[in-house]
1. One of P, Q was used to compute helix-only ellipticity at 222 nm (-39500 (n - 2.57) for each DSSP H run of 4 or more, over all residues; to 500), and the result was -11500. Which label is that?
2. Of structures P, Q, which gives 45, 31, 18 when Cα extents along the principal axes in Å, for residues 123-210 alone is computed from the coordinates?
3. For the read-out P(r) over Cα pairs in 5 Å bins from 0, in percent, for residues 171-274 alone, a value of 2, 11, 19, 23, 20, 14, 8, 2, 1, 0 was computed from one structure; give its label from P, Q.
4. With mean projected area of the Cα convex hull in nm² computed per structure, which member of P, Q shows the largest figure?
5. Taking distance in nm of label points 7 Å out along Cα→Cβ at positions 67 and 299 as the quantity of interest, name the structure among P, Q where it is greatest.
6. Quick one: relative contact order in percent (Cα under 8 Å, 6 or more apart) came out at 25 when computed from one of P, Q, so which one is it?
Structure P
Amino acid sequence: MNTQSTVFAQIMTFLPMHEFRKCVRRYRGDYKVKRFSCFDQFLCLAFAQLTYRESLRDIVSCLRTMQNRLYHMGIRSPVSRNNLAHANEMRDWRIYADFAHVLIAEARTLYRDEDIGLDLQNTVYAFDSTTIDLCLSLFPWAFFRKRKGAIKLHTLLDLRGAIPTFIYITEGKTHDVRILDVLPLEPGSFYILDRGYLDYSRLYTLHQGRTFFVTRAKSNLQSRRLRSRAVDKTMDLTSDQTIVLTGPKSKTEYPEPLRRVRFYDRENDRHLIFLTNNFLLPALTIAKLYKLRWQVELFFRWIKQNLRIKSFYGTSENAVRTQIWVAIAIYALVAIIRKRMDLKPPLYNILQILSVTAFEKVPLNQLLAETDDHDSMVADCNQLVLFNL
C-alpha cells in the first residue's frame, strides 16, 4: 500500500472505476461537463458520508482546508458549494444507484458464506421499510400527511452479511405492501415479511415464483385445518398444521394449502402464529427464520446512526436520492474493504476510525488492524454493531 496516499485515497482504490464510468456513460452524466465531473461529485459525497459532514458548507469548508491534498484524493476540480449543489440537483441519481448495485453485488459475493445461525443453504432475505421524516415546506414532493413530509426506504436485506440487495424509495404515503409488486424474486430463496405485508394475492405471487415466504398471521385469520404434525413442546412449539384459507376473499386469493406454526415467545409472554408455504423445514426452523427478520430493523437503525440519510444536502428529489444511494455505496464499499483485508473490528469501529483519519497518510491495513482494546470499545459504545464476527 502506498504510504504517501491519504487514507481516503486508499479507500477509493477499492472502487471498480471501469464500472463507475459505465454508469456515467449510461446516463450521460458528464455530457458537456467541463469541470466538477460525476466522479468529483461522488468523492465529495463519499467524504461527507465517511466524515459525518452535516451540510454543503461543512463539506466545502473541510475540503478547502486540505486544498493541497485534494488532487491526490482524486478530486480534480475546484470544490465550491455552488458546484456541489448544482451537481446534486442536475446529475441523474440513477448513476449512483447503478454503481451502488455494482458494489452490492461484489459485497454479496464476498459474504455469501456467512453463517446466519441456521443449517440452511438457501438465501434468506428480510424485507421491510423505514420512514425518514422531512419538512414538507422544503420537500413538497415528499408528501406524507397534511403537514408532514417523508420518504420511505423499502429494503430487501440479504441476511448473509446484512447486505441490502434491493432498495426502493417512495414518498411517505406509499403503502408498504404495494412494493411486493416490484420485488425481485429469486427461486428457492426465503422472504421474511412482517404482518404489514400480509396480502394473500401477493403472497400467492411469491409462491408461484417458486420462492418461500415466512410471515405472521393476523388475529382474524379464517382457516380450516387439514392435518397436524407432532411438535416438540419443550422447544416452545405449540402446533404445526397444514391449513386452507376459508375467508370469502382470502380463499380465492390464495387457493392452495399453507403451513401454520404456533410458537410461544417466552421472552415476551405471547403466542405467535407463522404462515409459510414451505412444508419441509422443521417447525422450529420456521420460527427461527422469522426471528432473523429483526436484522433488517437493526440495519435501518444502524445506517440512520452511522450514515448521513436523515439530513440532506439538497431539497430536490434528485439530490435526496443521490445522497441516499451514495450512502448505500459507501456502506457496501466499507463492507468490501473489511472482507478483502480480513479485518476483525466491526463495521462501526472501522467507520469511526476512518472518520477522523481521512487525511492521514497511514497504510490502511495498519490503521484498521485490530487493537487490544477492541472488546472494550465495543462494550462501551452505545451503537448497533453489524458484521461482528
Structure Q
Amino acid sequence: MFPESEKRTHITPKAWLIIFMNALYSVADSLCSVFVSVYLYVHSLDFNTVFIHYLMIYIVTPFAFTFAGWYAKSHDRTHVFRIGLALHAVYYAFLLYLREDAPQYAAHLGALLGVTWGFFWAGNNTFQYDFSNGMRNREYFLGMISTVNNGARLFAPLISGIIIAFAPTSHTGYRIIFSLALFIYLIASLLSFRIPHSQKGQPFHLKTALFPPKKHRDWRIILLASASLAGSFHIFHFLLAIIMYTQANSEVQVGGYASLQGLISIVSAYLVGRFVVPKTRSAFMFWGVVALSAAGFIIMWKITMATLIAFAFLRSVSLPLVGIPHTGIRFEVMQRTTSRPDERIEYLCAWEIPLAVGRILMMALLMALYAWIGEVGIQIALLILCLNRIFTYMLLRHISFVRNPSLS
C-alpha cells in the first residue's frame, strides 16, 4: 500500500534496548498501577482520597520533570532514567510498609510518585526522541514501543487480580503484587546500566521552549495541544479501575477489564504503527477522536458492565489512533524547531508544563463535580475528557506539515 521506504525503518540494537526497558516498565506498572487506586479506595471507601493522591502526582510531576531535564542536560540522561526506575521501587516499598494505613498518606505517596514520574519520563522521553531521530517514519518506532508496552500489559492486570482473589486475604494479595513490582523495577534499574551514557554536560535554557517566539508557530500549537490533553490518559486509567470495582466488587474483574483494554490496544497500536505515514496522520487521528467521543456519550448515558466494556473497546482503539501520530508530530515539530539536537530536553520539559496544567484543572473539575452531584459528576467528567480530544485534533490539524503533508 505504501512505499517500502515509508512503510518500514531499521531499529538499532540500542533502540531495541529502549523498547525492552519500556516493556519491563510496563509489566511492573500494569501489575500494580491499576490496583493502587482500588487499594486506596478499598481502605478508605472515599473517592476523594484517590483524587487527592492523583492531584498531588499532577502537581509535583512538572517540577520533578524540569529538574530531571536540567540534570539530564547538564549531567547525564541515563542517570535520570535509572533514578526514575529506582524511585518506582521506593514507591512500592512505601506501600508495602504502610499497608492499610496508606490512604492516610495518599498526598505524600502522590508527591513521591510525582517525583518518580518526572524522572522516569524525562529520561524515557529523551531516549525515545533520540533513538527515533532521523527516522523517515518515526511512527514505526513509536508503534513498536506502543505494541510492546501493550503486549506487556496484556496479562499482568488479570494475573494480579487472580493473585489478590486467591490469596489467603486480599491484603496478602496486594502485598504480593506490590512486591513483584518492586522486584521488577529493581531488575530494570540494574539492566539500565547497559544503556550508553550521554556526552558531557551542557547548559539548560528553558525560556525559548516554554515561551516560543511567533516564528515558532508549530511549537506554540503543540504546547496548546498539550494542555488540551487534560490528563485523559492517566485519569481514565485510575477512574475506570475504581468504577469497575464498584460495579463488580472483584479485583479479578478489574484485572480482566484492564487486560481486555491491553488486548485491544496491542492490535490497534500494531496496525497504526505499521500503516500510518505522514500524509495519513490526520485521518488516523480523526477516527480516533470519533471513537473516543462515542465512548464518552456511551458512558454518560449509563454505567453498567455493558457500557463499561463498550467504553473500554472504543477508548483502547482510540488511544493508538490519536497517540502515535500525535507523538510523531510532536517529535517532528521539535526537530524542526530546535536549532541544535541538544536542545530537545528543554522542549520535552516545556511540553510537560501545559500538560500538567491541563491535568490539574481536570482533576479540580472532577473533584468539584463529584462533590456537587456525586457519581453523575464522574460521568460528566469522563464525557469532558473524551470530548477534549476534539480540541487536540483541531489544534494539530493546523501544524504546517499536517495541513500540507508535502512539507514532510
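Only the coordinates and a few stated rules stand behind these numbers; no lab work does. Small disclaimer: the values here were computed from a predicted structure and weren't measured. Cβ atoms are built from the backbone, for glycine too; each structure is taken alone.
1. Derived from the structure labelled P.
2. P
3. P
4. P
5. P
6. For relative contact order in percent (Cα under 8 Å, 6 or more apart), the value 25 is produced by structure Q.
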